[in-house]
Structures are given as C-alpha cells and as structure tokens.
Structure I
C-alpha cells in the first residue's frame, strides 16, 4: 500500500511540475510592450547609423524582462518598401523567432518564408538594443510589419 502512495505522489508531483514549467515558459513572464515616446518602433538610418522612429499604426507587442529575445510586435506602416530601402539599413540574416501561440498576430514561419522569397524585407530596427541583441523589423508590401529581437554576431 505504501508503494502505491509513494508512486502516486511522484506521478502527481511530476504532473504539477510539468504544468508549472509549461505555464512559466508560455505565459508567466510576458507583458504588453510599451510603445510610448522613446520606445517607438524604430529603423536605423543608412546615413547616420542612428535609429529613427517610423510611422506605425495598430501596434501590439509583448515583451519580458526574463529574456532580451522575448520581444515581438505586429503593426502596420504606411511607408512603402521602396522608400524604406532607400532610407534605412537592411538586416542581413533575419531569423524570426516563434512567439507564444496565444500571440497569434506573429507567425514566425510565415514571416521567415516571406523573407526567403523576397516578399518581405528585413530592416535593422536597432543594433544592440540589449548587449548582443538586435531589434529586427520585417515589412511586407501591403504595410504589415513585424518586429522581434534576434541575437547578433557579437553574441555568437
């Protein structure tokens, strides 16, 4: 009888720990990202190398203090890809990172596929927004745009 109680306790403890780890990874540390003056969506100018706020509408985003690469954002911009490519730095190796399933406006696989096909263009949002981490912004021809943080070459 004691063996069944101990086994039951171990199984229950494992299940509770698994559920807790899942919740901590997917839900716990995320919060709405703030897009107030000084924390807008920016792109890095070709000429000066400085980030500049761009026109962004319907901005929604998530972030977490627990990791510098948890930032994701979805928005629309009235700026055309042609104007953006003449003014802002292109990002060489964009790799959109997956977002939690509940943040459904950000589809990393679709964004990555569009970048590979040349349908979307990735820009340097801000270099070293955290040490070793860049903010990357991908813009589609219809004005849809997505931002995420990505490890840069300095962190490799």
Structure II
C-alpha cells in the first residue's frame, strides 16, 4: 500500500475518532445522557479518570485525533515519524485507560472502546507508513514505463 493510500485511510479514521471524541465532549459539557448499550458509559465518564489535570480525556482525544488527521495530510519523512509517535502514544494511553476501566472502575464504555479500536488501526497504519515500500510512487495509469522497460517489451 502506498503512502498516499495509507494517508487517506488514516485521515478517514482520524475523522471518525474525532467525531466520537467530540460526541463525548459535547455530552459531558451539556450534561446530556450518553447513548450506551453497555451501561458502563456514564460510570466511566463520571469517574475521576475521565479528566487528566482538569482536562476531559475526551478533549485530549479530540486534540490527538485532530493531530493525526493533520499528519495524515502531510507527505514526507518528518510527518511519517510524527504520525507514528502520536499514534503509538495514543495507543499506549488508550490501553492504560482500558485497563483502568476494567480493573479499577469496573465498567466499560463502548465509546471508549470504539476510540481504542480506531486508535489501534491508526497506529498500525502509522507503522506501515514507516516501511520503505510505502514511500515508493505508483506509476499513474496510462503513464509510460521507463525507456529500458519499453525496450525490453520490443524484444
């Protein structure tokens, strides 16, 4: 898969994650009730772990997904490396929060798990972007192959 395709898929996933985080942040700020099939969303969102240094975790998630979206739009080695650092950091933080949900809070938020799945996919794509074969350019359709390849076709 080329870097351009990896970036496109990453951008879509980052927007998906940002949408979930924005929903959680909006519900938190408005005091509305979360839509939740697991029954644990309100418990998790009402816990002391829903904030870090007074900042809602959903706001941190929204900022992280915005950064990942931006980095997905930028080609080049520095963007690939920054993308991997942010995505892998987010994956680690998400794993920590999942352990807190299960082991400490005793409830699981489906929206948090959804962002964990999106983050896992983004981290995998970020690692794939670091691979040298993702940096190669695809030959556009209809483009002519290099001269030596054309000479080989003539026989």
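The value -22000 for helix-only ellipticity at 222 nm (-39500 (n - 2.57) for each DSSP H run of 4 or more, over all residues; to 500) was derived from one model only; which of I, II is it? Corresponding structure: II. With mean count of other Cβ atoms within 10 Å over residues 4-11 coming out at 9.6, pick the structure among I, II it was computed from. Matching structure: I. For the read-out distance in nm of label points 7 Å out along Cα→Cβ at positions 92 and 124, a value of 2.1 was computed from one structure; give its label from I, II. The read-out comes from structure II. Taking relative contact order in percent (Cα under 8 Å, 6 or more apart) as the criterion, the largest value within structures I, II is that of II. Work out which structure the value 1.5 belongs to, where distance in nm of label points 7 Å out along Cα→Cβ at positions 52 and 84 was derived from one of I, II. Computed on structure I.
Coordinate-derived values only; no laboratory data. Note that the structure is a prediction, hence the values are computed from the model and not measured. Cβ atoms are built from the backbone, for glycine too; each structure is taken alone.
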